[in-house]
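*Asks:* Pasting the structures here.
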Structure 1
Amino acid sequence: MVNQEDIFDVQFQQLVQRSHLVGCSESVLTISNEQRKFEIYFDRNRIVKSPGYEILLENVESIYFDESCDIHYEMGK
């Protein structure tokens, strides 16, 4: 059975593969494509993408990006 986390994992991999890494800190990943720049970050138990407020994954306890800009997150109950 496919769940929300499985969909996020595939969606996030595709998003990153189709973009150029601009940079990251422990709390924000910045990527760009030919048209615009995006930020992925944690907000109110959600992983979101801006500009706008596209919710990528809900019920998240915490996230961080490591020195390689890989995402690490912990799901809530």
Structure 2
Amino acid sequence: MADIHNYKFDVKMTCSGCSGAIERVLKKAEGVESYDVNLETQEVLVKGTIPYDDLYAKIKKTGKEIRSGETLD
């Protein structure tokens, strides 16, 4: 079984459409157990077995600017 990781991304989101686009991508992504997209803090927290690079690419595909990303564990 793959390890579960917690990831945190600082993503430029200006409206609920932005955060909605990211939520739709995460909902469909394999290996994502849970996520929290916070428009106010512009943070995207993801928990799952998905590799960091795959997750980064999926968020980037929404066209939003990722200012930073890190693995928390």
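*Asks:* Ranked by FRET efficiency 1/(1 + (r/R0)^6) of positions 15 and 47 (r between Cβ atoms, R0 = 25 Å, to 0.05), which of 1, 2 sits at the highest value? Could the numbers behind the result be given before it?
*Replies:* On the way: 1: 1.00; 2: 0.50.
Going through 1, 2 one by one, FRET efficiency 1/(1 + (r/R0)^6) of positions 15 and 47 (r between Cβ atoms, R0 = 25 Å, to 0.05) peaks for structure 1.
*Asks:* Using the calculated result -0.41, -0.59, -1.17, -1.28 for log10 I(q)/I(0) by the Debye sum over Cα atoms at q = 0.15, 0.18, 0.25, 0.26 Å⁻¹, pick out the matching structure from 1, 2. Write out the running numbers ahead of the final one.
*Replies:* Working: 1: -0.48, -0.70, -1.34, -1.43; 2: -0.41, -0.59, -1.17, -1.28.
It was calculated from structure 2.
*Asks:* Figure out for me which of the structures 1, 2 the number -9500 belongs to, where helix-only ellipticity at 222 nm (-39500 (n - 2.57) for each DSSP H run of 4 or more, over all residues; to 500) was derived from the coordinates. Numbers along the way, then the final one.
*Replies:* Numbers: 1: -6000; 2: -9500.
The read-out comes from structure 2.
*Asks:* I would also like to ask the following. Ranked on distance in nm of label points 7 Å out along Cα→Cβ at positions 7 and 23, which label among 1, 2 comes first with the largest value? Walk me through the numbers on the way to the answer.
*Replies:* Numbers: 1: 3.4; 2: 1.9.
When distance in nm of label points 7 Å out along Cα→Cβ at positions 7 and 23 is computed for each of 1, 2, structure 1 gives the biggest number.
*Asks:* Still on this model: Here relative contact order in percent (Cα under 8 Å, 6 or more apart) has been calculated and equals 21, so which of 1, 2 was it run on? Spell out each step's value before the answer.
*Replies:* Working: 1: 21; 2: 48.
Derived from 1, not from the others.
Only the coordinates and a few stated rules stand behind these numbers; no lab work does. None of these values were measured; they are calculated from a predicted model. Cβ atoms are built from the backbone, for glycine too; each structure is taken alone.
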